[in-house]
Structure I
Amino acid sequence: MSTAETIVSAAEAASLFEDLASFPALLLAVSGGPDSTALMVLAARWRKARKNGPALIAVTVDHGLRKESAAEARAVAKLARQLGIQHRTLRWTGAKPKTGLPRAARVARYRLLAAAARKAGAPAILTAHTLDDQAETVLIRMSRGSGLTGLAGMQRVSALPGDAGGRGEPPRLVRPFLDIPKARLIATLKAAKVPFAEDPSNHDPRFTRARLRGLMPILAAEGLDAARLALLARRLARAEAALAAAAAAALCQLAAKPGERGILAFDRSGFLALPGEIAQRVLGRAIDAAGDEGPVELGKLEVLCTALNAAAADPKARFRRSLAGALVSLTPRTVTVERAPARRRRTLTTRRAAASGGGQKPLD
């Protein structure tokens, strides 16, 4: 048996879950595939070996996209009973989109998991993302031109992606297997004679992740295997943390206290003296705080920063541009960020033919 296929021992499993021991409950996202089945098995073994610890609730989300999914959910429920832990099956109901299906399914899955975690009083949702998943995520984000934040990959503990809905403090996502190769989880299940399902969509070339997964053996032959990609993600995560801290410090140093309308004003010379990456992050944070249209997109932020720097070359230049619901202005002394004025809605006004040439014209 190769090193990659060495089973996950009870002691190693305990080290993966031990920082979660004080939680009242943990929700396990279990689809029935090898990774999530291993998550349920190893978490159950860890909890059974402890005198005290969190309640474990396994949740299977049946997306209703494959005819086998209902049977797979029943199989997970059966195994959960054998392991002595609770299980619930949640279903994604309603119409399914014809395009962007993987993303829509992911959003629905996390929304359902978040609701179940709140109901169970579980502060954390555990998923079975592996070293292989981390490598594929880095490749996907690289192919889409992600910045440093995206290339840092998934973190062991993170916020729920998107808007999971609900009130109060949202549960956190915990990924205990990020440093574990998938082959080791499969070897662990086979050694214990625990069956698992195989989702054919994992190899469906219609999906980006599946196509990149097919390339992994070729990349590995050139030295770019999952471990190397995961190592890259860890190093970039370290750099990301340092840059985020520097941006936070610069924001505190340069920004005056928000005014009555929440205006953030930065000293112009101090802001323009910042390294480009730090200045861009400071501006992005300010836009996210002042705007009301969600997180600013990196590409659009880069365009805005380029235009701002070009205008700043002229000490007398004025600059006003809106992005993500925020208005960025440049004056001889400051760079300010505030909530952008409400956009005017287009209306249709009927004019007489003699006055307008006939027909209806939208007015801004």
Structure II
Amino acid sequence: MLDHWPARCAACDEPFAAEPERQAYGGYDEIEVLPADANAPGLRLWVTQHRFWEVPCGCAHCSRYQPPRAVVLPEWEGARVDAQQMLGLRPSTGLIDQTIRQGAGQVAPVEDLLLQEVRRARLLHLDETLWREGGLLLWLWVFNALTTVMYFVGARSAEIFVNALQGGYRGCLMSDAYAVYRSYLSRIRCLAHLLRKARGLAEATCRHTSQIGQELLGLLGALMQATQAARDGPFEDLAERQAPVLAQLKALCERHQHSPFVKLGEFCREMLNDWEAVIRPLLDPNLPLTNNAAERLLRHWVIARRLSFGTHSEQGTRALALLASIIDTCRARKASAWDYLTAALQAGRQGLPMPPLPAVAVGG
């Protein structure tokens, strides 16, 4: 049980004694759903009773304790939940939806903290996948800075990419072939994408395309193996040692970039357009060779999209992206998303600043 009374008189501003004469006038029960521990599987309910008191003053005014109120942004005003309904055994779909929106509205200030860390990252993995919002066909973007993750939902255009990074990103981008990313010179191409496409060419029914595809696949594979091997030893002259392989690969792409076989021509032009991004790991073999760090994150939300058929309103979409960002950032830092969201919600409801994001785990 927790007792709350005012510290000062609301009329004359005189401070009250540490234990003043008082009379209870209201309160509420705070119910927390806690995760299970090793000795008690399942969920646990923790109930804290809060009592509010009014205190008389010598000036004849009676002051009541006023509980703090969370500051709710205008765009989240509609997200209110009747706490009494939470005690029901069968909460409605509407109640669950409102609860999610209210939670997202309370922790919305954390978005700025995440964005600041993403913009400071030295390496950023980017990827995007389809997302539906009602009848709209949108895209779910992930910005993965390894220990910080941000999601955005919007059109597949430069707008989200540029607005998120504000055009001032100084780190290195790992991405696919999407042309929007080419505005950043310090970029790496995912070799796994290129290997899959080259393997498809190698398995083509056309003998000519298959032969070229096998050559491309072999050269790309050799470069990838050489880069991985260089991580265990000196790599200063790696690009020079691989110069013959690079020259052969580039000549092959230049020779077939206008091939009448559509897929072959497309692949060769893609390689040439992204040539510097493809060979960048030869200058620093410690750079990643694939974009798996972003693709793995999107898999969870692709499954969620298939189960839920997406979101159905702009506010619901933003709530999903915000909560997903916090959940995956906590997971990347080996911290409990449940604990952090609980602390953030409590701070928001009391009008206090948001708690700092969990620290990066040692060795994380």
Seminar exercise, completed: Note: percent of Cα pairs over 36 Å apart at 38, derived from one of structures I, II, originates from structure I
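Tell me which structure, out of I, II, gives 18 once relative contact order in percent (Cα under 8 Å, 6 or more apart) is calculated.
II
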Problem set entry | Identity of the structure behind 0.6 (criterion: distance in nm of label points 7 Å out along Cα→Cβ at positions 254 and 286, calculated), options I, II | I
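Where a number appears in this text, it was derived from the coordinates with a stated rule and is not lab data. Keep in mind that this is a model prediction, so the values were computed, not measured. Cβ atoms are built from the backbone, for glycine too; each structure is taken alone.
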